[in-house]
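What follows are several structures.
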Structure 1
Amino acid sequence: MQDILSLLETLRRPRLLIRAARIGADDYRRDTHLSRVLGLTAPQRSGPAILKLMEIEATLEARRRAADGGYSIARHVEVLAAMMAEARQLRESA
């Protein structure tokens, strides 16, 4: 668990992106949002969900940095918000 949380703390993203994700994390509802964000059935535990979200976010970050025309900032915010909310739940359950 600590390894996952320490990995999250090392992420460096633009301030505006993080600010938007924090706002989105406040409205996050795991039962409705997580399976939509992941595109599959949501894992029962936060740890595996965070790892999958980190994979998706890394792809989005690479597309953002490459100025890819298919990059979606809305999707990036959505994934970051889910990561933040899942991390919050993981900390609370510890």
Structure 2
Amino acid sequence: MYIIRDIFQLRFGQYKEAKALLDEAHSKGLLPEAKSSRILSDFTGDSYRLIFEEGYDSLTAYEKSLTESMDKSEWKNWYTKFKVHVESSHREILKVVM
């Protein structure tokens, strides 16, 4: 099992707008389909973060899900609106060992 975390550092004061767009993406089914998924926000540490955490059985399954979701024009339009609220981002790919 692999856990993928996409960590978005939002621009200062942009959480409310980014969260509204995230709610829109969720309701429209625009987010990648994964075996497990959750969206987190910061409680301590760096402020104004959104963390998308998804679980996949393999990296091939992750790549397939990502490619399929990002190829949709609806997703591309949504992401154009979302990314203006993002200051930076990075991705972690973790392998579950226990």
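Suppose log10 I(q)/I(0) by the Debye sum over Cα atoms at q = 0.18, 0.21, 0.24 Å⁻¹ works out to -0.78, -1.07, -1.38; of 1, 2, which structure was it derived from? Of the structures listed, the value fits 1. 0.4 is what came out when distance in nm of label points 7 Å out along Cα→Cβ at positions 32 and 56 was calculated for one structure; which of 1, 2 is it? That value comes from structure 2. Out of 1, 2, which one gives -11000 for helix-only ellipticity at 222 nm (-39500 (n - 2.57) for each DSSP H run of 4 or more, over all residues; to 500) as computed from the coordinates? Comparing all candidates, it corresponds to 2. A value of 42 for relative contact order in percent (Cα under 8 Å, 6 or more apart), calculated from one of 1, 2, originates in structure 1. For FRET efficiency 1/(1 + (r/R0)^6) of positions 64 and 80 (r between Cβ atoms, R0 = 25 Å, to 0.05), the calculated result is 1.00, so let me know which of 1, 2 that is. Source structure: 1.
None of the figures in this text is laboratory data; all of them are computed from the coordinates on show. What you are looking at is a predicted structure, and each value in this text was computed from that prediction instead of being measured. Cβ atoms are built from the backbone, for glycine too; each structure is taken alone.
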